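Below, each structure is written out as structure tokens.
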Structure 1
Amino acid sequence: MKINLRHFFALADIADTGRLSAAAERVFMSQSALTQALRKLEEAAGETLFDRAGFGVTETPAGALLTRRARRAIELLADAERAIGAKRAREAGGSPLYRHVTASQLRALVAVVETGGYSTAARRLGIAQPTVHRAAKGLEDLIGVRMFPRAARGVEPSEAAQSLARYANLVFAEIRQGFEEVWELQGRTDSRVAIGSLPLVRSEFLPAAVTRLLAKFPEARVSILDGPYVEQLHALRYGQIDWLIGALRDPPPTTDVIQEPLFDQPLAIVVRPNHPLLGGNPPSTAQLANLEWVAPRTLAPARRFFDAYFESRGETTPTRIIECSSLVATRGLLLQSDRAVLLSPLQVREDVAAGELAVLVEAIPDSSRTIGVTTRENWEPTMVQAAFLDIVRELASDLAA
């Protein structure tokens, strides 16, 4: 959806003044131009946003929803100005960025930052390269901060560019959510539910939550992102996903996310059925140290526990290790060898029940990880998104019980 930012932000001025004529003066538009802009927004929303009565206007329920999102988007751009130290506002008598920036400029910024070049950004946006360059240069001039210094290959976005791109993505997310909330008023339930999925919830907990959501809202547009924690945290902070579900970090990774604990889950040692160490006495630490292993990547929290487990018991950490973050590949490696792996019982419950994998050691002491939901600070869900979060909490409560 392509929305004129200036028109969208004008919703706040219309609500504040209660009159189109007064709002038009604030946004430096003629009253007829503002009236036409409002009509286009109402067409996009499929709802009347303001009731006209005499010389004044009043918000409708749909108008209140979109105006609230407009105010949140305006505040995000104000935060962006403060974060990047924009000079324009100081030099232009305090005129804020949101009064002047365009959606085309912000889309160009995001594309250049994410692709690292004007040509690749142009291909992503489906427009000519000079158009992208012109929009990016116009944004640099607008804020008075250099954002795209030349590099050996393409451009190297500055810290200011990366910061502003993050806020731009969040602005677009607010606009999308605002229209989704209006459409939810109409009975539509095709709102976006974008989830980042970490290893401990991928195989059972998250599929159960999504299945339950779609039973209630079959039209919901669900997307699940899989990948390393750092990449998913980036996607969350940049508005590309709405939640990150899995093991929480202690301490929290940044100050602009909120972690909500749901339940604790220990680690177990998992092997193939008929493994040589199954069926007898519990294996000693020395026996475990002599095994070949499948282990998480070096910096993963579970890998740190793996190393500490043997060191704290006076054993040398195993060296015959295959590093693997894929549960599917890990399962294949276990079935074709005598290797072992540290996994949450949740990850392999169905495989164990089917006799395809076996638990060698259950609930390793001091191995519990707190599973929870990570969201952006001050994030506000749509109705469908809130319903998904309620489902996640219900499932977690059932597990904890």
Structure 2
Amino acid sequence: MLLSVSEAREKLLHLFQPLASEPVALDEAAGRVLADAVLAPNDLPPFSNSSMDGFAVRAADVTTAGARTPVRLQVVADIPAGKPSAVSLQPGQAARIMTGAPLPSGADTVIPVEATDFNQRDAGSLAPTHVQIMGAVSAGSYVRPRGEDLHTGDTVLPAGKVLRPKEIGMLAMLGLAEVRVVRRPRVAVLSTGDELLPVGAPPEPGKIYESNAHTLSALVNEAGASALNLGIASDQADAVRARLDAAVAHGVDVILSSAGVSVGAYDFVRHVVETHGRLDFWRVNMRPGKPLAFGEYRGVPFIGLPGNPVSTFVGFEVFVRPALCHLLGLPWQRETLRAVLEEGLQSDGRESYLRGVVTVREGVRYARLTGHQGSGNHYSLVQANAFIIVPGAVKSLPPGSEVDIWPL
């Protein structure tokens, strides 16, 4: 009996539980999943500071200032960024201040240097003894108040957040040199088949270069996990068993196999896994990629994908990526859009993931196939920018039909 895609995915996800957390240095945390919520350890900004180069003043002193009625103030301090001043401004006083410098006591406003008569702005120039203010401003102008962005104890980032460059910068602003993240899943990737040659080997009659492990390793790493390429196993049970045992010895969280799970006379992966573990199911009502194996090998979750390159890729997107999301504690949610078919489609009644090109004209998405949909045609996958999804039990769709698409 064939399982639907959603039934198969649900059964698969029951095999996985989110992984434990680990501390990592901030500079190594990009792309990782935050394990615990981050609370602000202090106010941000941590002190009131100037947002402009200019002069810190008391707003009450400059209420009458204007181009024709300048207000003259005594300059009693010069405050660069990073150097708090002990001065406390009194009525009629000002302090030259740089962007980011702490606001001195007694000041509540900053007058930009452009609104004064002070024109010496070169590096190293000395502060004047007096300055004329050429315009009035309201209290708080050009001041970044303490705690304007965050207060101590505020939730800055929730658990489960994927840390991108902007989140890394935020954590740095809070002074956090280390964060706890979900451990990166370790995924062993195995290819099998006597017809396969390693990349870089001389060509041989009747053989092809192994590509699936390279594709899968790249997909695994892109999904936030860490791939371990076990290389190519020959079509012998002992060779398959040795590679799978090596994966277990490396302490991987998932074993991902390409080929060897169908009913061919030389497909040994299924037999070896069933001998030393179990398989829950292996036939799914989808195209491409009907032969799939899900289960455990010596206690390690096992996912066996078919060997044709496109079937391997589709199987990863439909089943493996959701499983890795589950291990990382992330919800799996694939972006799904709608598009209008530019041409009719034929299918065989299985839920189909067809390689397509989607273009947008006048705000409407249009989809067409990349060419023939053979599961060995990897080039058509390179040409595609989306999967066109044909639901199960549908055998044809006329031009103009609306379909779901997965952007690639």
Structure 3
Amino acid sequence: MPEMTLAVVTALSPSTTTLAEYGLHLLSALGRKDGVRVVALVEDLDVDYPEIEGVEVRRAWRFNSRATPVRIVRELRDVGADVVLFNAHFTSFGSSKVSAALGLMTPWLSRLSGTRAITLLHNIVETVDLGVAGFGASSFVERILRGIGTAVTWCVLRSNVVATTMPRYVEILRKKYGASHAVLAPHGAFDVPDVPRPPTNPGAVMSFGKFGTYKKIESLIDAARSLERPDVKVVIAGGDSPNTPGYLADVEARMGGQDVDFVGYVAEEDVEDLFRDAQVAVFPYTATTGSSGVLHQAGAFGCAPILPRIGDLEDLIQEEGFTGVFFDPNDTDDLARAIAFLLDNEEERARIAEHNYRAACGLTLDDVADWYLIHAGLILDGDARTYLSVAKRKRAKSWLSTS
């Protein structure tokens, strides 16, 4: 099997930048593949990155730096990358609009410099409520940002392949932009853990993520307190969104108490216990910006979710086979109803947990890594099987037919 050098541009845990956890698990899966040299181009941070078997980690860019495209292209040349895979979100490279936009132009610049590019785009501007998500201060600003977002999407689409994890996104990219090379990619389960077990903290109502823009916890705290149940404790795990620094500290100062536990950053090795210790996982979102990795984690670790009735998230539920109890994101009483319903119905919690466990573990990131190797083979030499193990070459045709 010939060797290919695959560079992967991604945030990586313990960074708190968007998609760092997904980047860690995707790199781990790619590092286990034979015939592929994997080089991770990660943020230039003063942190200790984990050692990943089969992966060379190089610090290659900085969040909010306008020099990111130049630094990444230089690194691609230095490592001799045949293909580069971008694990990207519209805010992957910066909270400032200029830095974020410049970072997303890097796939195009990579191609111009001679490196073929695959971009996994976790969200698109057409489906994001920019005002609710904290990017549009007014309708005028929002129109300008959508125009910029459209232009940036054109740059991203200069990649050889653009993958998204939502069928709706593929449809938009093909219809609006004429992007026949936009394809549907599986999200994949991080791991295949043990089957769900009863939680160790029966009264824990947990929420996990980066909070402050379209993920706000005030309504969750109010809803839990309205139940007037001394056994219920709200657990807030994670940090602030880059767009709203200090948000959680402010909420804790205003609404903190013995019934609310702000646990902060959760190390990767502790994520499973976080979900398994909780009775339910609440998603206090007012908008979404793409496929939810947290929902996949809740499913894999057997924690029944309470979900808002909003567009993208409902699409994800239907398209990926998940289920849960839904609430109106504008109605605190309805959220309280949903929490009480699941806390009081052990049989329903178990049914949802089992259902979502099967959905989350249906396709692992090991298989997803093969999916990217298939497309790398196609754009390098026209053969989907070149970088697959012999055992998986027969599956290449069926995987392509569903992308």
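Every read-out reported here was derived from the displayed coordinates using simple, explicitly stated rules and does not represent laboratory data. Because the structure is a prediction, the values reported are computed rather than measured.
1, 2, 3: which one has P(r) over Cα pairs in 5 Å bins from 0, in percent, for residues 208-271 alone, as calculated, at 3, 17, 26, 25, 19, 7, 2, 0? Computed on structure 2. When Cα Rg over 2.2 N^0.38 Å is calculated for each of structures 1, 2, 3, structure 2 comes out greatest. Looking at structures 1, 2, 3, which one was helix-only ellipticity at 222 nm (-39500 (n - 2.57) for each DSSP H run of 4 or more, over all residues; to 500) calculated from, given that it came out as -15500? Matching structure: 1.
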